[in-house]
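Once you scroll down, you'll see the structures, which are given as structure tokens.
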Structure I
Amino acid sequence: MVESGAPRWGVVATIDEPAALVAAFVAHHLAVGAEEINVFLDRPNPEAEALLAGVEGVRLRHSGDDGWARGWKAKRPDRHQARQKYNATRALAETGMDWLVHCDADEFVHPRRPFAADLATAGEGKAWIKLEVEERCFLRRKPKSLFEGAFRSPWKGFEEEGEAVYGKRARYLTRGLAGHIAGKSCTRAGQGYTVGVHYPLPDWDESRSLLPYRPSYNARLRHFDGMTPLHYILKMLRRASREERGKPTSYGGSRSAQFEDAAKLAADPEALEKLWWKVQGLRPAEAKALEARDLLTRTDTGVEAVVAARFGDRVDLSPAAFDRALVRHEAALIEKARELWGFSALSLMRK
């Protein structure tokens, strides 16, 4: 329940994922207090549209359904980050909420108490609230649910101590995380801000984080960086295959190591499975070392329960069902990876 007079908040995401993940994203955020879920489908997804039809609080749109009227030459941006920026800025300009979180479909706001209470104490001088990231990692190789696992937090002492815990696998991590460490933003509406991927900007042409903010004292952003091994590997192969103006897209060293190795190993399913575990798995001794540093949280996310409550048996959150949907959804990418590297998705699919 939202208290009378409390700040109202919502989320916005540009999504290109199987329908089960879209449904989980929506169900979770409605359950934790978001009053408006802005979903921009980056390409047609009839199954997701059918699931979300009539769900109160959901604003379902398609990337570019306004003709990219606010963009350069009214053209669809090539980079997905630019489309995210466009859609999030559009949603912020049109929302009736007081605040809007910008995140991805695999990122879930996790407040320990009502997030609106956190926003109520932000102070008029703060343009945005920073949500620090926690990253899902796996404690066993064959999880039964898409949302199973534990969450590791950024590790400030990772550069000095990380290799002692992870060994050579540390090369895939930055501050102890395999994905981004920048976190995401919850931006105050009604101020004319532009929303970048990780933080808002005073205007469209600015790239620096100049607006005043404070961290959330209450909530974290839980990042599920790959719902299954196949999902993770496909993300890496997409990055490896993408080029802009003839040059590979730039990422940090640890992330580059992940997708470069995925491309090198693409024809070997067993090696790809091992790569996934090296990046996202935790051995018992590693989990114990993180817990000793207060860097690991073992908890039930509650996502399965809220999805079942809202969608019933219309949504299957088993890894096997997700992988079947993923293979259909990413057929073009899988074919491209086959042509480039001899990749086959079949051996990585959960059964």
Structure II
Amino acid sequence: MRFLLDDEQRAFARSLDALLTAADTPSVVRSWGAGDHTPGRVLWARLADAGVFALAVPEAYGGVGPLPVELAVAFVELGRHAVPGPLAETVAAAALLTEPGPAKRFLPGLAAGELIATLAPRGSYALDADAAGLLLTVGDGELRLAEGHGAVRASPDPARRFGLPAADGELLASGVDLAPAVGAARLATAAQALGVGLALLDTTVAYVGRRSQFGVPVGSFQAVKHRLADVRIALEFARPLVFGAALTMAPADVAAAKVAAGEAAYLAARTALQSHGAIGYTAEYDLSLWLARARALRTAWGTPAECRALVLGEERALVHAEERAAGPHTGVTRPP
């Protein structure tokens, strides 16, 4: 299968790249991690003006979606520039708000960038609870508003802060199907991870081309070339999985994309850290922002083990179905 973005999708990616390059996202990330959300909200509004959040919202409520492929295109660029905030959580919230009343009440604000959303299972911490204007909790099939949040906790990624939602408030929906929201958030996370990995690779290639040792660029050493080639291969294998999952939105496809992109970004982070040497360990160096994000996205919305189990479970179910269809008389056997 040959999958290529069309001209409009590539132009959309280029426009977001230009917008985010001009926004000086490292300074936005550092402000966000310090609890100052003002620069991040300004950037959030600009992304909304570019149509990013409208991609997750149906047309009936002020959006243009849901358009998973275009959403993946956008989130690759958000990851490439390490944009802070509950991005995947806002996408998940849009997928959960399907009842006409709550949808009409909240989705137009999400699409316009006027409302930042986050969510968490009941009793769990929510990402960026202190920045979100819409804090949702899910439990026992119920979707509820949370009445504020408790103290905010830091994480290994300074721009990902967690707050424990306070007591449950208004009931928005019951009998909630979480699968669409989890799928949308997992795809958005995979696309972000792919973007983070691409940024780390580009930064590292540029650095080893400048840094010299024994009178020659470090990038000329075969060992360094091999490690960077491994990263490139991992990212290029992950890319079609991400966009293929956006086409199908099948749970197993999305889980496979999440594993591939998350592991590729994590490999890119380890390689970048080793290739940069001591400077890669300093929090003041911008590389640290992408290193921390790669580690966080690897386990967000499904650990590698959880996603692999889902993929293997789907495969086993398919094998068993084929065996039942073939019948015992054929002697067909498959590995467990």
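Every read-out reported here was derived from the displayed coordinates using simple, explicitly stated rules and does not represent laboratory data. Please read all numbers here as calculations on a predicted model, not as lab measurements. Cβ atoms are built from the backbone, for glycine too; each structure is taken alone.
Points to keep in mind about this one:
- If Cα extents along the principal axes in Å is computed and equals 54, 46, 44, the structure in I, II: I
- A value of 4.3 for distance in nm of label points 7 Å out along Cα→Cβ at positions 117 and 253, calculated from one of I, II, originates in structure I.
- Entry that produces 25.0 once mean count of other Cβ atoms within 10 Å over residues 21-28 is calculated, selected from I, II: I
- Structure (I, II) behind the derived value -11000 of helix-only ellipticity at 222 nm (-39500 (n - 2.57) for each DSSP H run of 4 or more, over all residues; to 500): I
- For 21.2 (mean count of other Cβ atoms within 10 Å over residues 5-12, calculated) the corresponding structure among I, II: I
- Looking at FRET efficiency 1/(1 + (r/R0)^6) of positions 141 and 261 (r between Cβ atoms, R0 = 25 Å, to 0.05) for structures I, II, the greatest value goes to I.
- Which of I, II leads on distance in nm of label points 7 Å out along Cα→Cβ at positions 101 and 213, largest value: II
- Label whose coordinates, when distance in nm of label points 7 Å out along Cα→Cβ at positions 221 and 277 is calculated, return 3.1 (choices I, II): I
- Comparison of I, II - label where distance in nm of label points 7 Å out along Cα→Cβ at positions 85 and 125 is highest: I
- If relative contact order in percent (Cα under 8 Å, 6 or more apart) is computed and equals 21, the structure in I, II: I
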